[in-house]
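We did not get these values from a lab; they are worked out from the coordinates using the rules stated. As the structure is a prediction and not an experimental result, all values here were calculated from the model. Cβ atoms are built from the backbone, for glycine too; each structure is taken alone.
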Structure P
């Protein structure tokens, strides 16, 4: 798995990184625990890598962006033509890196591209945190193939 394209400081890849992954369907009681986790990572200045695609992952990104720590966004598609203004600002500060294992012509996110992106994140990260893992879901299957320790929030 390799990075095909990126925007931002590629130097962030040299930092110790924690991958945040979460099943799309998450029990309500675990959502707040994920927010608390994000805030604690922000306060400790930890570099987090995630797809930040699902609702819970977008919420985690919201909390992380309030800090100054480095963030790596891994896309399950090619790079976007236009970025959100809040991401542009963080790129200029040098605290954000956006990576993708896909060429620009890959515009749709599918289960297959998400799996490839998730494998890349797991390969790049030293640590893995899972917000929630659905039984017999894609994430459970993927994480069962990793030999890295996995911290489960819920």
Structure Q
């Protein structure tokens, strides 16, 4: 799977004990009507229980300028969950899940259905609101490393 390049995203949710976020690459469009996306989360993840019970999540698609955020939200180093949200500017849309204001795009979602497959759960999410950032550059994960995709010149 390391040979399949994938967009880098930070998914977020909010819980009674605070905001939660993690870096994921397993995100995919399912259908445009109704607007539905899927997110796969390993059930052994420390954040899994928060996402499995919250009923909401936001997919924040990272641009090349966010490369430093990806390892922070992936749990590299000793950055506590509450500290992770001090990096970048965060806001919210409809559901209340944290939205990275400068993300290339943010999809604010409600979780419609979950399906367990092997070691992961597939979350099917209905898009409730979309925020588009000003950058159209990208960040992908391939070969166990981050790679910046340059912004398209007009």
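With relative contact order in percent (Cα under 8 Å, 6 or more apart) computed over the structures P, Q, the top value is the one for P, the highest of the group.
The maximum of distance in nm of label points 7 Å out along Cα→Cβ at positions 14 and 110 over structures P, Q, that is, the highest value, falls on P. Given a computed value of 3.2 for distance in nm of label points 7 Å out along Cα→Cβ at positions 30 and 102, which structure among P, Q does it belong to? The read-out was computed on structure Q. P, Q: which one has FRET efficiency 1/(1 + (r/R0)^6) of positions 86 and 134 (r between Cβ atoms, R0 = 25 Å, to 0.05), as calculated, at 0.25? This figure was derived from P.
With FRET efficiency 1/(1 + (r/R0)^6) of positions 78 and 126 (r between Cβ atoms, R0 = 35 Å, to 0.05) computed over the structures P, Q, the top value is the one for P, the highest of the group.
Assuming -11500 is helix-only ellipticity at 222 nm (-39500 (n - 2.57) for each DSSP H run of 4 or more, over all residues; to 500) as calculated from a single structure, say which of P, Q it is. Write out the running numbers ahead of the final one.
Numbers: P: -11500; Q: -2000.
Corresponding structure: P.
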